[in-house]
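Values in this text are rule-based calculations from the coordinates and carry no lab data. Bear in mind the structure is a predicted one, so any value in this text is a computation, not a measurement. Cβ atoms are built from the backbone, for glycine too; each structure is taken alone.
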Structure 1
Amino acid sequence: MSITAWFLTVGFAALMVLGVPFVFAIGLSVVAVLIAVDIPDILLPQTLIGGTQSFSLLGIPFFMLAGELMTAGGLSRRLIGVADVFVRHLPGGMGHVTILAAVIFAAISGSAPATTAAIGAIMIPAMIERGYDAGYATALSVSAGVLAPLIPPSIAFVIWGVIAEQSIAKLFLSGVVPGLVMAAALVVVVALRAKRDQLPRLPRASWSEIRTAVNDGKWALLAPLIVLGGIYAGVFTPTEAAAVACFYSLAVGLWIERRIRLSDLPRIILAAMKISAIVMAIIAVSGGFGVLVAQEQLATKMATFLGDNIQEKWVMLLLLNVAFFLLAAVMDEIAIMVILGPMLIAIANKFGIDPIHFGAIIVTNVSIGMAAPPIGYCLFVGMAISGLSLARVAKAIWPMVVAMLVVLMLTTYVPGFSLAFQKAA
């Protein structure tokens, strides 16, 4: 193994074990290779800039900002009100409200952290107040939040579309069925938990309550119709849709709900910038890592090795899913996609896997990784809201993770799951 390969594998792993943040671990690994192999220093700034120079990536900060504006403008609370009147009477009703509200919110924000924060901030205290276990309430909000990478529009699909050079609109559609089936799987988990623990049930909403909730939430419900309808009607691109979502959320918050004041905008924009900066920094430094991986032909070599030693496609897909899940439990999901993207694409091509189907498999893995202990990003968002320890939330979330893994297997081995709506793109 060459010195470049050593620094990019063993060196990077050592930095991670020592607790160095992902961005710095990746950057230091790249810098070490540049020094050791005497590659011109200009490579790093070039890849830092080049890795983020994609029109599609503009959707990331816009979707992040749309999520913040929705929360500040009260749209997330309206969505929860609509979900509440339709499913609160079911066994474990508050849990079903959390899931349905997250699905609707995800169809606007495209962000798992934003969805977890917006829904969790309201539902975690509400569930605890109704007698639900705090760990369970937090785990469910996290699990519902990570539906966002699958429900279009999706930041994860935007990133993978740029990496794999595939149609982002087609990738969006590939997540519809896996996302909805994953939501249904969480509904089953909630129902079983409600039956076991005899969780409280709320009275069924009257027609008057339903009409009132739907009328109050009409502007929130209109948002996903505008965003998704505009994309698939060809009115605007997915990236432009993110900007449309921002302007819509801002207009509703300022002039209809009137919960946002102009003086609030700097705080809202700064909050979106902080999350966007983290995501874009990982993408930027991972670009240099990816260039060095390509120079070493590590992706091609790995694909050739797997092709020579594994003959069955289903075995290869199983191994990839296991490896991806283990990596996602200890490593940032965006970094995994950017760093391992070339290798994963080479393997998919080697085995003749449909690129859109493969994208759905990758993003389903990413979704689960955001909820998987010990470092799933959305876990920490939920913990920050509830104030609970990682151990308390992790213990409660495993049944939900298992349910999501079942959906991953279906997505992997039943291509129709992800390709059902491709004719619409």
Structure 2
Amino acid sequence: MSLLRRTGWVALVLVVLVALAAGALVMMNLRGEDALPEQAESFNASPQLVERGRYLALAGNCAGCHTTRGGRPYAGGLPIETPFGTIYSSNLTPDAHTGIGSWSSAHFWRAMHNGRSKDGRLLYPAFPYPNFTKVTREDSDAIYAYLRSLEPATEQNRAHRLRFPYDTQAALAVWRALSFKPEAFVANAGKPAEWNRGAYLVDGLGHCIACHGSRNSLGATNTKLGLSGGLIAVENWYAPSLTDPHEAGLADWPVADVVSLLKSGVAPRGSVMGPMADVVFRSTQYLSDSDLTAMASYLKDLPDVPKAEATAGTKAPIRRDAGTMARGAKIYDQRCAYCHGDQGQGAVGAYPPLAGNRAVNMAKPTNLIQVIAHGGFLPSTPGNPRPYGMPPFGQTLDADDVASVLTYIRGSWGNNSAPVTQLDTMRR
């Protein structure tokens, strides 16, 4: 066979293989997707359905991403920073040209369940359809009814600013083929109805794994690891593990305390700050006690999976530099002791204790560094209407100061956690 013929056959085989791969990619992105109705549907939204949708939109914290500060509710335009570039949230108001005014409930359901826009474009998973796919069609229709009841806002959707090749539909199709499969929520027959309701809210609308789960190099959540903790990209807050008793595991908490934390932001054994404070403020404080109790039931039943890495309370004492401890003690006395006490005991109802505090003793000091640099603020809720906050010290303490005071705190009053380095503080 001549070289020319062999080259031709090789080229033909490559073309066939590429065509087969492209076909497989298309099929994988269409799996679980029903054809849209050929005729326009009639959709009658009762006041009860609209109110239910309003509640469900709060449960999903939809306004948190689809509303800019000072902007029209649900009008979109909020920049969401990712390791791949910036994604802008879309306009969800019923404006016919810039919002979802021309969408049917089937279009909206396809976006929630399949991650596909009205015009067929694949959606970026900054919109957490990998979790919303578990939302029922009935709940999707209710949210759609509520959004259609809003006042239309003419706000043009902004183009995403993503690096190549992440800005292409082809790259997104590959990501989805590897990382996304539409699925329905399946109740666990061996668990009570309350537990299953909690699982539906936590794993579906609440999309808790979007923060409390780890991600791979392509930005997909490692669902097999569950709610085992994860670094929130770009923001550099760490959402602690909800399965690890040394981080934010809730197995030994009373149900009432878990409900209090989600409803008011404070509980006898902990409080929320950072991104979780925003979740409580915008979402969970508005949920019914029955739904919060259901979420608590599910969260308390998560498997107890401590991490392999060293955590607080290690039996062997950790060696610390005496000069660093002395410097940290001086900074603590000047900046921290007035509120948190000479012995890190805190003040009940006002300032959290630092001695024996799980957040202080976690293996990762990420959140401590964020709080010192940018301040720590609890959400204002009916159960905690005037929360105490911690001012930021990022402008008065340099990297060495922050490392020293945290090393001192993590090595005093019975705390026995690893020192904090200047390198750690540079990631804030």
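Brief remarks on what is shown
- Looking across 1, 2, the calculation of distance in nm of label points 7 Å out along Cα→Cβ at positions 34 and 258 that yields 3.3 traces back to 2.
- Given -24000 for helix-only ellipticity at 222 nm (-39500 (n - 2.57) for each DSSP H run of 4 or more, over all residues; to 500), calculated: source structure among 1, 2: 1
- Label whose coordinates, when P(r) over Cα pairs in 20 Å bins from 0, in percent is calculated, return 27, 58, 15, 1 (choices 1, 2): 1
- Top of 1, 2 by relative contact order in percent (Cα under 8 Å, 6 or more apart), largest first: 1
- Structure from which 2.4 was derived, distance in nm of label points 7 Å out along Cα→Cβ at positions 122 and 154, options 1, 2: 1
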